[in-house]
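Here, each number is a calculation from the coordinates, and none is a lab measurement. Note that the structure is a prediction, hence the values are computed from the model and not measured. Cβ atoms are built from the backbone, for glycine too; each structure is taken alone.
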Structure P
Amino acid sequence: MISLCIHPFDFIQNEKDICHQLLIIENKKMLYSFLKDMASGGIYKEYFEIYDENNKKLKNGDYLDFILSLLYLDINNKKNINALIKFLKSSCSDMLHEVTQDISIKIQEIFNLLRLESPVDIISNIDFTEDDYFKLANLSIVEDDQSILERIHTYIKVSYELRKIKIFIFYNLYSLLDNDDIEKLLRSCSYFDIKIINIEPNNIENHCFSNKKILDKDICLLE
């Protein structure tokens, strides 16, 4: 079982005990540093750390997803697409092998015709792989015209299905969602044992999170 540490908040909990968290950072310099760390995936300042049961440090990207902007929520990010391709390679390996062979033959046939027309001698080293097929296919996950809440739901669902991410760290959910929306989001995530941690720049008095911690303007921790 993994444990999550969020150092500025003295937060250390194992995955089973983590509940939805609201973290307030009122100090602007600390907030800026915190957001830079989120943007780096927890590498810049290492405010976020994941450990296994043997206290071995794990890679944040395998367990956490950092979302800095709700407006630019990208379901087709590189991590999701790579995970999708990895899944398809594993589940459709025989079919992909057959297809890549067929494509290689077709490419060779076309090259033979080109060689006949070329004014000089030419050769080709045809090595068409499964990776080349996926580059040509240019896969993307379907995105419907959804509300912001539905987009967040879809993003979480896809990231969970493809990468098994169960801890999502958002910045400023309250900028575009009200308490009713967030309550719906938290309820649906709880059903799949997915945890939401939300970072806000100002104190939220009326909120629906299980726990709230505050780093005030003097960087004192209040609970």
Structure Q
Amino acid sequence: MPTTKIIPLTYLGPVQLFSHIVNADAVVIEQQANYQRKTYANRCSIAGANGPMHLAIPVTNIKGSRTSIKETVISYDMDWQKQHWRSIVSAYNSSPFFEYYADDFAPFYHKQYKYLIDFNMGLFKTMLDELELDVNIRLSDEYVATSDQPNDLRRIIHPKSLPENDKQYQTIEYRQVFAEKYSFVPNLSVIDLLFSKGPETYDILKASIIG
């Protein structure tokens, strides 16, 4: 039976999200809701030399709670693209598959995008290509309130929601780039898994879904 998942817009979203996508036929990405700070819409976490590193995209034109996700504009008052790419290179340059995939992601950090959704969607589609996923993608036409239905992942895929609370998901550990320095860090950005395991990424994501 075809499955459609409703998912939040994310910046290099977490492993948990892509585990659900691998097991879906189609995804609807929320763009009509009001933009909210401290979500995956403008931030991701990667493995830094001293522990998890959090990368945040600065945004502008936030009019209280009235700016929709699709209208959210990226700020370039600081050169965050240079900072983010340097951090990614520093974190993963020694990982097994970074050089294989890096050239596909680097262009996003050298071109300025006006809207957050365009930048994120470009990265999202690139990740689907790397995983060779044939998933139908659609942006939401209108806002639908979040629910607890199994196909609605907007509450579950959130920095404040622990992966353990997702009854459909189980963490599968893999060797991370700084494994000698600290223990496994779950649910980092999916690029952590991709750069670490390469072609095995799909199988790990597939096995992470329960049922």
- Query: Here log10 I(q)/I(0) by the Debye sum over Cα atoms at q = 0.13 Å⁻¹, for residues 38-101 alone has been calculated and equals -0.57, so which of P, Q was it run on?
  - Reply: P
- Query: Which of P, Q yields -13000 for helix-only ellipticity at 222 nm (-39500 (n - 2.57) for each DSSP H run of 4 or more, over all residues; to 500), as computed?
  - Reply: P
- Item | Which of P, Q yields 2.6 [distance in nm of label points 7 Å out along Cα→Cβ at positions 6 and 22, calculated] | Q
- Which structure, out of P, Q, was Cα Rg over 2.2 N^0.38 Å derived from, given a value of 1.36? P
- Note on the structure: Matching 1.00 (FRET efficiency 1/(1 + (r/R0)^6) of positions 70 and 182 (r between Cβ atoms, R0 = 35 Å, to 0.05), computed) against labels P, Q points to structure P
- Consider the structures P, Q: one of them gives 0.95 for FRET efficiency 1/(1 + (r/R0)^6) of positions 118 and 134 (r between Cβ atoms, R0 = 35 Å, to 0.05) as calculated from the coordinates. Say which. Q
